[in-house]
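Just so it is clear, none of the values below were taken in a lab; they were calculated from the coordinates. Predicted, not measured: the structure shown is a model, and the values here were computed from it. Cβ atoms are built from the backbone, for glycine too; each structure is taken alone.
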Structure I
Amino acid sequence: MSAIRLLVLGAVRRRGRAHGYQVRGDLESWGAHEWSTAKPGSIYHALRQMAGQGLLRACDLAPSAVGGPPRVEYEITGEGDAEFLAMLRTALARHDQKIDELTAGVGFLDCLPREEVIALLRRRLAALDGWREEVARQWTPEGAGARDGEPIAEIMRLWTHFSGSGAEWTRGLIERLERDARGS
């Protein structure tokens, strides 16, 4: 999965129809250029590539009033919408994705029904807890695979720490979504 694909498809989907500069502006307003690969060149490349793959439909417009070539606006296709929703579900449910993929997924929480988001996050939480328990059992000094001071032990401590904090954040998000659903 690619965060840039999820971000670009989601930005076009939200607008209904958008040209590259609008998509770029939206992503920059979300700070995506700081936490993902959403840089100007990659955004325009993704738009053209996904149009070629049938995920977006390119529509030429009249030339710009300030000169230059005509702007191309993009609309998401049915195939693009299906791809976006599949990537969004994956981003929310997986425990082992890159942080930019999870962050992009969180940015589009409102594109799915709340109950489905909660179910996907519960899957993520169960996977995080299971993975952390397995690592602790197999690789930490208390387990079978590594002793204090060995690099592998420190690596596994680092990963169990990250998975623990990820699980804590996920639990909090689930609680906030459930509380908001109850109107409390």
Structure II
Amino acid sequence: MTLLTVWADTDPDDAVLRTEDPVVIGDELKQLGVRYEQWDVVPGVTKEDALEVYAEQVARVTDSEGYILVDAMEMTPSDDPEWLASAGQARLKFLAEHTHDDDEDRFFARGSGVFYLHVGGKVYGVLCEAGDLLSVPKNTTHWFDMGTRPDYVSIRFFHDDDGWVGNFTGSEIAKSFPTFDAITAGR
């Protein structure tokens, strides 16, 4: 189930809001201009079939938002040293606070990850799980944590052919807040 945790950006130890209520989550995110939807989960989705399985929903989002590039990506845990190194490098890149010149739309077909939105003196940690679509508006300061053993299939939407391009802020704020692993521990 999706989890929203909100902190003052100066106090990562004291959450001012923590909820799994999809209505409250939707209302909070809407105030930030973030689109949040929940789609039905189809078990066993892979990178290879995600776009076909969710073709109707993808077409709706693409048509309504004007996206021209849609793809699927997959991270599946492995003990292979090359995979561990690659996943670790990708995680560090996404953990750095950044913005985009485009919206960042992600649908989680399988697995989970946490988007942290840094807006108006607060940090909004959105634990997205299978069935969640989150649209981070362009120029919104944020970071993403997929955990130490990433495991997800996501569908990504873009307005241009460049795909994912981050504008990094150089801030160290992400290091102060609970990680994906800390947020999901004991859930």
When mean count of other Cβ atoms within 10 Å over residues 123-130 is calculated, the result is 17.9; to which of the structures I, II does this value belong? I
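Computing distance in nm of label points 7 Å out along Cα→Cβ at positions 51 and 155 for each of I, II, which one ends up highest?
Values: I: 4.4; II: 1.1.
Largest value of distance in nm of label points 7 Å out along Cα→Cβ at positions 51 and 155: I.
With relative contact order in percent (Cα under 8 Å, 6 or more apart) as the yardstick, tell me which of I, II scores highest.
Details: I: 18; II: 30.
Comparing I, II by relative contact order in percent (Cα under 8 Å, 6 or more apart), the maximum is at II.
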Suppose helix-only ellipticity at 222 nm (-39500 (n - 2.57) for each DSSP H run of 4 or more, over all residues; to 500) works out to -6500; of I, II, which structure was it derived from? II
Rg and Dmax of the Cα atoms in Å from the coordinates reads 20.2, 69; which among I, II: I
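Of structures I, II, which gives 1.7 when distance in nm of label points 7 Å out along Cα→Cβ at positions 3 and 19 is computed from the coordinates?
Numbers: I: 2.8; II: 1.7.
Among I, II, the structure yielding 1.7 for distance in nm of label points 7 Å out along Cα→Cβ at positions 3 and 19 is II.
One of I, II was used to compute distance in nm of label points 7 Å out along Cα→Cβ at positions 59 and 115, and the result was 3.4. Which label is that? Present the calculation step by step, with values, prior to reporting the outcome.
Values: I: 3.4; II: 2.5.
The structure behind it is I.
Identify which of structures I, II gives the largest calculated value of mean count of other Cβ atoms within 10 Å over residues 75-82. Working shown, then result.
Working: I: 16.2; II: 12.0.
With respect to mean count of other Cβ atoms within 10 Å over residues 75-82, the highest-scoring structure among I, II is I.
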